[in-house]
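Each structure below appears as structure tokens.
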Structure 1
Amino acid sequence: MKPASFEYHAPASAEEAVGLLAELGDGAKVIAGGQSLVPVLAMRLAVFDHLIDIRKIDGLRGIEDRGDSIWIGAGTTEAEIGRSELVAAGVPLLARATPLIGHFQIRNRGTIGGSLAHADAAAEYPAVALALDAVIEALSPRGQRTIAARDFFTGIWETALEPDELLTGVRFPAETGLGAPGKVAGSDRARIGGSGGRSMSSPRASRGSAIEEFARRSGDFAVAGAAVAVGLAGDGTVADAAISLFGLASTPVRAVSAETLAVGSGEAPASISAEMIGRAAVEDLDSVPSDLHGTADYRRKVGAVMVARAWDRAVREAAND
């Protein structure tokens with residue numbers, strides 16, 4: 001099939017794009033890499049009178065070290081994130097999630113902003129943003145505002161973005177000190193200013209992170225997955241833990257009960273069963289989806305295994321740091 005006819009717009013700046021969104025209203029849709037939107041349009045599952053293409057807006061692309069955070073422009077492609085030394089050093093969980101996204105052709109065009117704004121509950125980047133307490137930046141005619149990842153994903157393919165808001169960037173707390181704010185390494189580029197988010201650097205002895213997912217085929221959306229970040233205190237006990245589940249609800253969700261169990265135990269990770277953490281992580285899930293890829297009960301079981309595997313890998317990395 002072919003998409004319904006639409007008027008094409010290519011704004012030169014984020015401000016111009018926002019102006020178009022405000023002017024054109026509900027009939028307008030932003031397109032970046034188009035890896036999710038184009039198939040939807042082609043199958044006429046959605047119809048828009050106007051498409052606002054933001055690919056050529058330089059100010060929406062780049063990766064910047066801001067000391068206590070790594071800023072990534074919304075238009076930065078997944079392939080650029082996968083090649084970034086800054087991301088690999090400062091946000092390793094994001095780097096590890098990137099190769100799991102589709103195939104290299106998709107990653108060459110797909111963008112982090114598009115992934116977050118599309119808000120697929122089975123996608124990797126939204127789960128990582130939630131696990132790491134990322135901060136999402138949005139621009140509207142009223143100015144710029146920030147939205148915590150925990151408040152951003154509101155429902156199936158729904159976010160806290162207002163109709164006239166454009167997602168412009170995302171800040172991830174940096175796990176390592178990478179230098180003074182504004183330092184840019186290698187081919188990574190700084191494009192727009194701002195301040196960093198909450199630092200993950202602290203007196204903790206070590207950190208580890210891992211992401212695990214099960215998909216029917218390589219490159220498919222996950223049937224169930226888990227992103228885990230853990231910090232160990234100097235005495236070897238669990239100082240903090242973040243466990244984000246994807247493919248198991250209408251949005252990515254934090255496994256708060258499992259996190260509380262791990263931190264509240266006062267024990268070293270060797271005394272905490274990874275299987276127990278996995279079971280605790282899926283206990284609080286209310287409406288696990290059931291479809292042709294698996295029943296709700298099946299997804300719960302797979303999800304618990306993914307959590308256990310990711311927890312084990314993250315803890316081993318932290319212990320060996």
Structure 2
Amino acid sequence: MNVKSDESVGISAYTAESTAALLRNLIDYAGLFPPAALEMPSAVANYDAYLRSEFSWMLGRFIVPAGRLAEFEGSLAQLPDLRDAARETQARWGLSVLLGADVAGDLARLRDYQSRFAAVHSPTETRIESVEVKITTPEDVTRISAMIPEELEAYFEIPLSSALHACLAAVAACGRGAKVRTGGETADKFPAPAPIIEFMGLCADANVPFKATAGLHHPLRSVHRLTYQPDSPSGLMHGFLNVFLAAAFVRAGMGRAHAVELLEERNANAFHFDSEGVRWRDHRLTSRDIAGTRQNSAISFGSCSFMEPIDDLRALHLL
């Protein structure tokens with residue numbers, strides 16, 4: 001990873017601008033989910049600590065299932081100095097709530113949480129900002145979207161299958177967002193690059209924002225253990241830099257064949273960050289291109305680890 005820098009201060013301010021455009025609020029914290037699968041108190045305490053850390057600018061929302069909102073509320077109340085912490089970072093306590101098979105019941109739990117929490121705490125201490133839900137058909141999108149309050153962002157997890165085009169068309173018609181699963185705890189859960197690029201291209205064509213989830217713990221495409229168990233098998237995992245730079249290049253007009261190659265890129269030195277943006281091979285993005293993609297198109301990814309991606313970025317001298 002080639003980054004221009006001043007030896008006396010590390011990465012220079014002008015380079016930090018381009019990387020910040022890519023990384024700001026990028027990582028939604030999903031510590032409750034495998035392979036970390038933390039207990040609620042630990043996940044809540046971690047998120048609180050990350051909010052206070054020097055890398056808080058990279059932190060997105062806290063991911064919680066609707067069925068565990070009451071448990072979340074209880075763990076949050078146990079944090080020391082909750083009110084002082086919330087005043088310092090009140091805009092950052094955003095939640096993204098996962099809806100299950102009983103969408104109506106989960107939305108009722110969401111409303112109940114909002115009303116209870118508003119009565120006890122300042123509404124800005126935690127705020128449900130979005131919901132996420134798995135679907136299999138375009139009819140699911142239309143039906144469920146009508147149930148979700150318009151003020152909430154909604155991301156529909158769409159299978160990378162023959163239903164992709166129709167489901168994304170339904171998402172676009174409803175003015176909602178999409179979600180793509182990029183990995184899991186077994187090798188077969190990691191989709192090939194081509195379907196991911198097809199998903200990105202369709203989202204870009206239809207102006208559908210998307211988020212990603214699973215398997216993106218590391219910046220670059222590489223082989224890692226698939227879980228944190230010592231006997232875990234290893235597999236080839238997608239890199240989050242590959243994914244989000246590919247999304248920005250696709251949005252800027254890159255052909256899908258080149259975008260697939262970018263998603264497959266494993267060489268850190270193929271990416272060059274400078275004062276104006278980033279270059280991969282003969283392709284160039286400005287910092288404005290990147291920021292526009294992150295704001296309007298490629299929103300974030302869910303990860304059960306926040307520090308693992310940061311540690312890898314530091315090893316690449318990007319932080």
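Quick notes on this one:
- Top of 1, 2 by distance in nm of label points 7 Å out along Cα→Cβ at positions 116 and 300, largest first: 1
- For -12500 (helix-only ellipticity at 222 nm (-39500 (n - 2.57) for each DSSP H run of 4 or more, over all residues; to 500), calculated) the corresponding structure among 1, 2: 2
- Entry that produces 17 once relative contact order in percent (Cα under 8 Å, 6 or more apart) is calculated, selected from 1, 2: 1
- Entry that produces 9, 30, 33, 23, 5, 0 once P(r) over Cα pairs in 10 Å bins from 0, in percent, for residues 132-291 alone is calculated, selected from 1, 2: 1
- With distance in nm of label points 7 Å out along Cα→Cβ at positions 140 and 284 derived as 4.4, matching label from 1, 2: 2
Readers should treat all values here as calculations from the given coordinates under stated rules, not as data from a laboratory. From a predicted model like this one, the values you see are computed outputs, not experimental measurements. Cβ atoms are built from the backbone, for glycine too; each structure is taken alone.
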